[in-house]
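The data blocks that follow each hold one structure.
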Structure 1
Amino acid sequence: MKLNIEYNKGILFVRVEGKLTKKTVHKINNFLIPAISKHKIKYLVYNLYGLTDIDESGINTLQNSNGAIYENSGEVYVCETPSLLKNKIINLNIKETANELSAINTIRI
């Protein structure tokens with residue numbers, strides 16, 4: 001899995017490529033979630049355009065990052081989720097937007 005991370009206008013953008021599975025979630029669990037807590041990041045947008053597979057560990061990791069953002073009184077969004085994977089993340093308590101620009105326009109900073 002590859003992560004492209006960008007912080008812009010108070011929003012952390014995380015573009016995920018590849019598989020978000022038990023073998024790869026450590027990149028988010030060990031780096032991203034602690035950074036969210038340390039820097040009090042309030043807004044996170046996951047762009048899942050390049051995501052090819054997600055398992056239960058990946059879903060739990062997305063949920064954990066949602067919890068870290070929630071503790072900072074913020075919001076998490078996902079965008080550009082591949083249609084084949086939408087049914088796997090549908091039950092997450094994460095808002096969905098069409099794309100990153102839509103997320104920017106939705107977030108009121």
Structure 2
Amino acid sequence: MGVYETLAQAIQTKSPCHIAKPGEPYRSICPYRLGRSSKGEVNVIYYQFDGYTSRPEGLGYDGSSDNWRCNHVADIAIASIIEGHWHEPAVKPKTRGHCVVHAEYAVNY
């Protein structure tokens with residue numbers, strides 16, 4: 001199963017995932033929306049609750065709205081569904097800017 005299909009399945013079953021970009025350690029995430037940006041790029045909006053982040057300030061506390069992330073699916077080398085509970089931030093946006101404007105998969109909340 002490829003990265004896109006794994007993220008789609010995780011959204012449909014509300015399952016957390018590990019993802020990794022080439023050369024980086026894993027990130028623990030809960031994907032919320034998967035689809036196309038306003039420029040037609042395939043992107044994923046996710047809530048990151050653990051693992052690597054390139055941001056100097058690190059991750060906020062679990063539940064912080066600062067942990068929303070957007071990535072191009074093509075930039076993700078590995079995705080796997082993991083055991084664990086679903087993580088939700090205090091504020092759940094329907095979109096995040098232009099990241100995913102045409103959702104193909106989305107968590108209903």
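Can you spot which of 1, 2 the value 26 was calculated from, given it is relative contact order in percent (Cα under 8 Å, 6 or more apart)? Structure 1 accounts for this read-out.
Given a value of 15.1 for mean count of other Cβ atoms within 10 Å over residues 29-36, calculated from one of 1, 2, which structure does it belong to? Checking each candidate, the match is 1.
For helix-only ellipticity at 222 nm (-39500 (n - 2.57) for each DSSP H run of 4 or more, over all residues; to 500), the calculated result is -8500, so let me know which of 1, 2 that is.
Details: 1: -8500; 2: -3000.
Only structure 1 yields this read-out.
Mean count of other Cβ atoms within 10 Å over residues 53-60 was computed and gave 11.1; which structure, 1, 2, did it come from? Of the options listed, only 2 reproduces it.
If mean count of other Cβ atoms within 10 Å over residues 5-12 is computed to be 19.1, which of 1, 2 is the source? Before the final figure, lay out each step's value.
Numbers: 1: 13.8; 2: 19.1.
Source structure: 2.
Values quoted throughout were computed directly from the atomic coordinates according to the rules given, and no laboratory measurement underlies them. In this text the structure is predicted, and so the values were computed from the model without any measurement. Cβ atoms are built from the backbone, for glycine too; each structure is taken alone.
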